[in-house]
Structure 1
Amino acid sequence: MTTFSSELSPQVALALAQAEAGPDGLLVVSPEGRMVFRNARFAEIWRFSPSVINSEDDEVALDAAVERVVDPEAFISRVRELYETRAGGRDEVALRDGRVLDRYGAPLFDDAGTYLGYAWYFRDVTAQRRSEEQLRELARTLQASLLPPSHPRIPGMEIATRYRPADTELAVGGDFFDVFRLGPNDWGMAIGDVCGKGAPAAALTALARYSLRAAAVHNFDPADVLRELNTAVLADEAVDERFCSVVFARLELDMCGAWVTISCAGHPRPIVVRRAGWIDVRGMPGMLLGLFDEPDLAVDRVGLGPGDALVFCTDGITEARNADGEMFGEERLPSVLLDCIDGTADQVADRLTEEALAFGGGRTHDDVAVLVLRVPEDATDDPLARLRAATGLPIESLPLPGYPVGDVAVDLRSLRVLPPREARLKLPADLRSAGEARRFLTGLLHSWRMSELADGDIELLTSEVCSNAVRHAHSAFTVIVRFDGTRVRVEVGDGSRVLPQPRESTPDDESGRGLFLVEQLASAWGVVPTVEGKRVWFEVAAPPA
């Protein structure tokens, strides 16, 4: 060890003396480039010869260091940059002998602000990095064991999956998905999210995945499958009072597409992307599994035609947040899917994950899992050949799906859909779009078993509000229809921030009647500002079930 430079303050000198016994290699370089202090650990870490140390010349030490590092150019350019800017910095340096050094640099100033030199700290972190890499490899292996061993496949269907773990490198994520065959024309599908990270979450993930597979063998009803999983979670002490959210579904191919029966347990509900240009949120929210003996669960059944896609995702997508704290799932998710009407399953999965990642600033703070099923557009070209190829059975012995499903004494076609329901349609700024919106609403009302509302006030009001969006906002607009169990709510969002004002028109006026009619005929109405513009909404009472 050399003597302390007279340029160093007593406080700095004391700190350097204390550092002599520390685990870090320490070097202090004066403004003139002299090595005014170094401890024994510095020479030991860099394995410098006595001639290099005794030279007290920083350039000699840098020349010796350059010969030892993997990337000499990056190493020396970083040193020059920190000397020139007199800024602090931290990075890692890979050595040719396989070791890794943690490097930290800091400028030294006295109380008057005079620059006294630059201090370097080096620590050998090779063993730590090797241990971390082993843990990462273990985490990757464990995570892979919790996902399907190969790319899922359902003959006669397009299928795409995406999985991205959270930014925490060493934690095993709790998101999972699975697709498996149950019979000649029967496939099970699951996507879920387990509370927590690491080994406890992995244990529950494994329990959920394999319990779902076992329960689906003897339970056709997806809600019963989830109830059996709930029982398994409650009975397993190893899960440490953790819980999970899951969607389980069964898919059956039919002549023109497929039928999917869905049950949700506290998980983001799947969304149907219709080739006709609209999206439909399906399933009922349900209760989380692992908390209650008797979870409240329901079943929904949805038909998919050629070009229709069914999108499942975890809350890593829906709850991705931007810098303002807004969640991706509130508005961006349906907006992205409305732009994916013509996309293949892979295109939809890619677009959804890329948009959610970009929305969150390029980072994922939670695991992300996406599962997309899509009926090929050519599914009706030769439906019999498609079914034979998918099932391996002759058509006369093929079990085709029926509707309604379950108790044949109950005609499910006459039953009111369970709330909440939501559907969206995006339309261009064209006066003909008002008619498209009206036809969209009519179809929904019939499918939601509310035919008595069709051709009534709700269609007239929808047409008027959509026409106003075209005439005054001059932008594309989105029609959102919601049913909460007692009310049907229609929302029309456009790109204008100008809030509408109702006014009473005369019989000769050609415009101005829209909001006046809304005010007179709707049970409630209002205007909500949005990021893009505004949303005009109105509600009418749903007819008795």
Structure 2
Amino acid sequence: MTRRSRVLRAAGGVLTVVSCALVWFALLAPDRITELTPATFARIPLEAIALVALMLVLPRRGRRVAAVLVGLVLGLLSLLKLLDMAFFQTLDRPFEAVVDWGYLGPLAGLVVDSVGRTAGVGVLTAVGLLVLLLLVVTPLAVLRLTGLVVRHRLASSRAVAGFALAWLLSAALSVSVAGAGPVASTSALRYAVGQVDHVRTELADQRTFARATVQDPLAAAPADRLLTGLRGKDVILVFVESYGRVALQGPGFFPSTGAVLDTGTRRLRARGFAARSAFLTSPTYGGISWLAHATLQSGLWVDSQQRYGLLMHSARATLSSTFRRAGWRTVSDVPANTRDWPQGRAFYRYEQLYDARNVGYAGPRFGYPTMPDQFTLDAFHRLELAPHARRPVMAEIDLVTSHAPWSRTPRLVHPSRVGDGSVFDGMPEQASSKAVIWRSPQRIRAAYGRSVRYSLRSLVSFVRTYGDRDLVLVFLGDHQPATVVSGEHAGHDVPVTVVAHDPAVLARISGWGWQPGLRPHPDAPVWRMDTFRDRFLAAFGPASGAGAAPSGSH
């Protein structure tokens, strides 16, 4: 045998092994990284037995067509399982085949914003090549194995009979592999059927949710009967990125974060402010913050991009549109936005939209966050609260310093020094980079804790510096941080707090049973986030002052 022949034969052997590995992965791989162990692949897939038997009986042309089709299906199953692994690891849920493709654009933008354009393009290119390989190489792998089966027909027939007998015996005796499930596996078939059933469920959910968006009693409520208990107040709704229950109760975070909130409670009390706190269950986990924003504002459970898209094209009343109808000036401040956001005006009905481009920030970027939270809050005061001749303001502000990857967390400066943000020059270079932080889960968790504590201190500083008797602040988390921080099965609860100077405001929610202070304890009440809109509007609805117009005395 010549050297060239030996090389070709060795290469052929490698290709055969790789082909077997691809097919075996598609048939037996789980949908969660935590279940991806060698034991998972020490099972007998019924689908492989059926596939070999099919290839032995089909004619040559039909065999090739079947091999390509089966290869495409297996490649697609592998892709879906990899997506499931990624979604479970970051969002604590599987990939939704019907609706989650809509996240590809925002997620691609997030990658580029987080790691830079060059690195981001490299990551996205690698992901694209992986998808292409799965959908092209897997059919080629099945074709190669089909040829091998046909060339060794007798040995293949005996193998099919032997594995079929082993599968039947394992099934009859309920033989299992520790931590991996039954030896007699049908996981690929069950996974594929589950995907089809889930598509049907999602399509039915689309119709049900579309009906819910138009069934809104709030739409018929007279404007002068809305929010009467908040007349004359500036109401600010603040989402603190990734501020979840784990920040208060997870190992390594408490008592540090709790201490920040307890200190904040005392400092605000000294300025005449009081607070009540509890938990809300978010519809999302680890990311996709806009689902939480839409849920809280609309009073509907928006747990998918499909529902979000339907909601954005509906006339459903939101907190912001209701405040506007009742006479408030409505404002959105989303410093993470670097481009136009049409839904802000068309659906949420904001009169003024602020983003990274129009708040006068002249400082450095801190990775994904375009500016520090302290600047965001200071600029909001300068642009909206400082002017004297104005209507009361209702605003949603989305703080982003605590957004993953939790690197480059700035330091607080004295409020008088914030200015145009140039005071923050040099801070990003002094903080740990993502490359340093993401070397270990412990460093990631520590960095997350620092970023959340910074955001909470920024809020307390804002209220102490600029808060007056007419300020009402509602702040909450949008979702729990990713599994690398929260751990497995952490739940979807996020803290929520109402802060006010006027005792009459908190008296309105005394029946909620929320706990005093900025820090909810583990046994604090827990509501689903979609219940907040109607409970809030009911608490501050008609009573004394009904029919009054918002005060313009600011």
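Read the figures in this text as sums done on the coordinates, not as results from a lab. This is a predicted model, so every value here is computed, not measured. Cβ atoms are built from the backbone, for glycine too; each structure is taken alone.
Could you tell me which structure in 1, 2 was used to calculate distance in nm of label points 7 Å out along Cα→Cβ at positions 35 and 451 as 9.2?
1
Work out distance in nm of label points 7 Å out along Cα→Cβ at positions 307 and 355 for each of structures 1, 2, then name the structure with the largest result.
Sorting by distance in nm of label points 7 Å out along Cα→Cβ at positions 307 and 355 in descending order puts 2 first.
Hey, log10 I(q)/I(0) by the Debye sum over Cα atoms at q = 0.08, 0.13 Å⁻¹ derived from one of 1, 2 reads -0.71, -1.22; which structure?
1
Here helix-only ellipticity at 222 nm (-39500 (n - 2.57) for each DSSP H run of 4 or more, over all residues; to 500) has been calculated and equals -16000, so which of 1, 2 was it run on?
2
Suppose you compute relative contact order in percent (Cα under 8 Å, 6 or more apart) for every structure in 1, 2: which one lands on 22?
2
A value of 27.1 was computed for mean count of other Cβ atoms within 10 Å over residues 371-378; which of 1, 2 is the source structure?
2
Going by distance in nm of label points 7 Å out along Cα→Cβ at positions 467 and 483, which of structures 1, 2 comes out largest?
Structure 2 gives the largest value of distance in nm of label points 7 Å out along Cα→Cβ at positions 467 and 483 among 1, 2.
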